[in-house]
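Asks: Next come the structures, one after another.
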Structure I
Amino acid sequence: MNEEASLIVIAEIAAALTGFSGIAAAFGRRRERPWTDDERDRLTDLLNHSGIALFAALLPLVFAQYGGFSPRLWIISSLLWAGCSVFPLVRAFLGIVAASTWPPRLYLPVLAFFAIFAFQIYNAAFLQEGWPYLLALLANLGFAFIQFMGLVNPASHDGAD
C-alpha cells in the first residue's frame, strides 16, 4: 500500500471513530445518569486523537498534490503532527503533576506518546520518511479506539455503575 492509500485509510478510520463517539454516548448508560469525569476525559481523548489522525492524514494528501510525497513533505507533516500533539501531551503531563492519584491506565499511553512525539522530531530532522509518520497516526487511532471501547464497555470500578 502506498503513502496516499495509507493516509486515505487512516482518514476514513479517524472519521469513523469520531462518529462512533455518538454511538458510545447512545449505547452507554449516559441517559440514566450524568457522565463521570473519567467518561468525559475518555470522550475528550477519543475526539482529540481521532481528530488529530484525521487532520494529520488529510494534510499530507493536500500538500502531496503540489509536490508529491517527498522528504520535505514528511518533515513538514512530522512537525505539524508534533505541534498538534503537544497540547494533549502537556495536558496529560500537567494532570500527572496536579493529581495525587492519576489513573494508572494512562501511564503507558502518555509515555508512548512522548516517545512518538520525540520520534516525529527525529523523523523531521534525520529520517524524513513516511513510515514514522504513519506510525504516529496509527498510535492516535489505537488510543482513540481504546477510549471508545472504554466508553462502550465501562469497567465496574470507573464509577459507571
Structure II
Amino acid sequence: MKTTLLLTVWASLTLGAAELLSGEYRAVTIETGQRKLFRVTNLETITGSSGRCVEEGLESAEADSIWIEASCAGVRTSLGWKKDGKRVHVMACAGDVETRTAAQLKLRQQLQKELKANKAVTACVRNGRVELWGWVQSDAEQTQLDAVLKKHGLDAVKSFAERIKTEE
C-alpha cells in the first residue's frame, strides 16, 4: 500500500515536470548537473549529434519522454524520432556555471526573456561570452533576432542560431 502511494506521488510529480514538445524545433539552456525532461507524442527513439558534455536518452519512467543532462559546458543537438517518421530537434546548450560572471548571467536572462516567444532559440553563457543557439524559422523570427543582437551588440552576444527553411 505504501509503495503504491509513493509511486503514485512520484509519478504525479515527475509527469508534470516533463515539458511537452509540440513543435519541430526546441532549444533549451541547461546547467551543469541539471537534467530536463521532455515529452514527445508518439516517440520511437532518440539520437544525438556531437557534444561530449550533454547527453540524452529515453526516460524509462515516463512513456514518450526523453531526458537531457549536462555534465560540463557544451552544446548538443538531439533528434527525437516519432513513429510516423517525423523528427523533433532539441538543442541543449549547457552553460559555464562556474566561470560565468553576474553580468553575463543577467544578460543571458534578459536575452531569454526577450526571445521567450521563440522556443527554438536559447541563450547561454559559454566560452566567456553569452551565446545564442537554436533555429530561426521565419523572416519575423530573423528580424526579432537581428533586433536583439543589434540592441545588445555583437561584442556582448554571439549568435549561432541557424536560419532554416521549412518544407512546404
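Asks: If helix-only ellipticity at 222 nm (-39500 (n - 2.57) for each DSSP H run of 4 or more, over all residues; to 500) computes to -8000, which of I, II did it come from?
Replies: The correct label is II.
Asks: Out of I, II, choose the structure whose coordinates give Cα extents along the principal axes in Å equal to 52, 33, 20 when calculated.
Replies: The structure behind it is I.
Asks: Taking mean projected area of the Cα convex hull in nm², for residues 95-134 alone as the quantity of interest, name the structure among I, II where it is greatest.
Replies: Ranking I, II on mean projected area of the Cα convex hull in nm², for residues 95-134 alone, first place is I.
Asks: Follow-up. In terms of relative contact order in percent (Cα under 8 Å, 6 or more apart), which of structures I, II is highest?
Replies: Once relative contact order in percent (Cα under 8 Å, 6 or more apart) is worked out for each structure, I has the highest.
Asks: Then there's this: For structures I, II, which has the highest computed value of distance in nm of label points 7 Å out along Cα→Cβ at positions 127 and 143?
Replies: II
Every read-out reported here was derived from the displayed coordinates using simple, explicitly stated rules and does not represent laboratory data. Keep in mind that what you see is a predicted model, and the values were worked out from it rather than measured. Cβ atoms are built from the backbone, for glycine too; each structure is taken alone.
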